[in-house]
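> Each structure below appears as structure tokens.
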Structure I
């Protein structure tokens, strides 16, 4: 699984010109799933995300996690995170999992991330054409790939 995690002051997602979800502050997470991703990857990633110390403490130092700040999470599926641009100018998405594999993994990730956070998370809609808006706070943007755990 490949994620792009952004600390935000607010984020929202529109589908078909209608509000789907919004958060006032916390993390906007884009996630790409590949066929070899499994429950172990999901568990590791959930623990890593909720414990990332990327929120400011009282001294202005990034030393607090989303658990400590009681922030929210907006999770958006994004297969283009697995784009290969090695050849030519048209990206290949061959590494991105097909929907029959990706959808159950995405749903499992949503459920486990919500459990790890201790409250519901907001989501987009898998496979939909989404318009995502955010105000990156910092800016703080972190990429995590479960294939690079070590």
Structure II
């Protein structure tokens, strides 16, 4: 079963997809948002078709105290639109700190600021998906 993850932001949408066996997450090209929801959804739908995706995991950027702010609302609105566009089930995944973890990993890898800015959304989507895949394999409840 192939799973697609989305890290929905105001400027970019990071995407990642798992291998056919559901073990690892690989990056897909980041969607550069231009204020065109239909265009953004077409990119997601194209990835769904190309990789034969069956489920979409959308990261929820909750506040540190667990509450949902404006970024969560934006992610949920996009997820609802993606669900209508693709007909696929949506799973929400708490993504607190994934962008920070992605940034830290890239700094540790000594990537330039320009390269980090370009790759942070993809890496965040990978972390969201890999955490979800690990959760599925563990069989535990969160």
Structure III
């Protein structure tokens, strides 16, 4: 982690919502999802907020050796967004507690505030992380 990784860092990221990021596309094998309205899915919204946080801090890490993984998310999904609208995610790093990073996050679709909340990420060493995941996959010790 670089010395520049400090609270107060902000980032804004935009996405025009495609049909592939709507509720029916979230789990196409689930008839319940396929029958739902074609609006930006909460699952994809969460991923978009995570992506924005990643973009926010990557310049302040020894990337790609150091990366971040999501460990907690607490966000609302307050308004439906149809495909074709542009969503803007705005994030701010509000705390750095060792390797734990805490963000205030929100998203707007140009008409409504669609999400707000908090997201936590943890800085990892990719090689060590991959080794642990490999052990888990192989059924080895933790």
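We did not get these values from a lab; they are worked out from the coordinates using the rules stated. None of these values were measured; they are calculated from a predicted model. Cβ atoms are built from the backbone, for glycine too; each structure is taken alone.
> If mean count of other Cβ atoms within 10 Å over residues 27-34 is calculated from each of I, II, III, which structure is the one that comes out at 24.9? Don't skip to the answer; put the middle values down first.
Numbers: I: 24.9; II: 16.5; III: 10.8.
Attributed to the structure labelled I.
> Moving on. For distance in nm of label points 7 Å out along Cα→Cβ at positions 67 and 123, which of the structures I, II, III scores highest? Can you show the working numbers first?
Details: I: 2.2; II: 3.0; III: 1.7.
Across I, II, III, distance in nm of label points 7 Å out along Cα→Cβ at positions 67 and 123 peaks for II.
> Hey, relative contact order in percent (Cα under 8 Å, 6 or more apart) derived from one of I, II, III reads 27; which structure? Kindly include the intermediate steps, with their values, before the conclusion.
Numbers: I: 37; II: 31; III: 27.
Working through the options, I get structure III.
> Using distance in nm of label points 7 Å out along Cα→Cβ at positions 75 and 91 for the comparison, can you identify which of I, II, III gives the largest number? Walk me through the numbers on the way to the answer.
On the way: I: 2.1; II: 1.5; III: 0.8.
If we compare distance in nm of label points 7 Å out along Cα→Cβ at positions 75 and 91 over I, II, III, the biggest value is for I.
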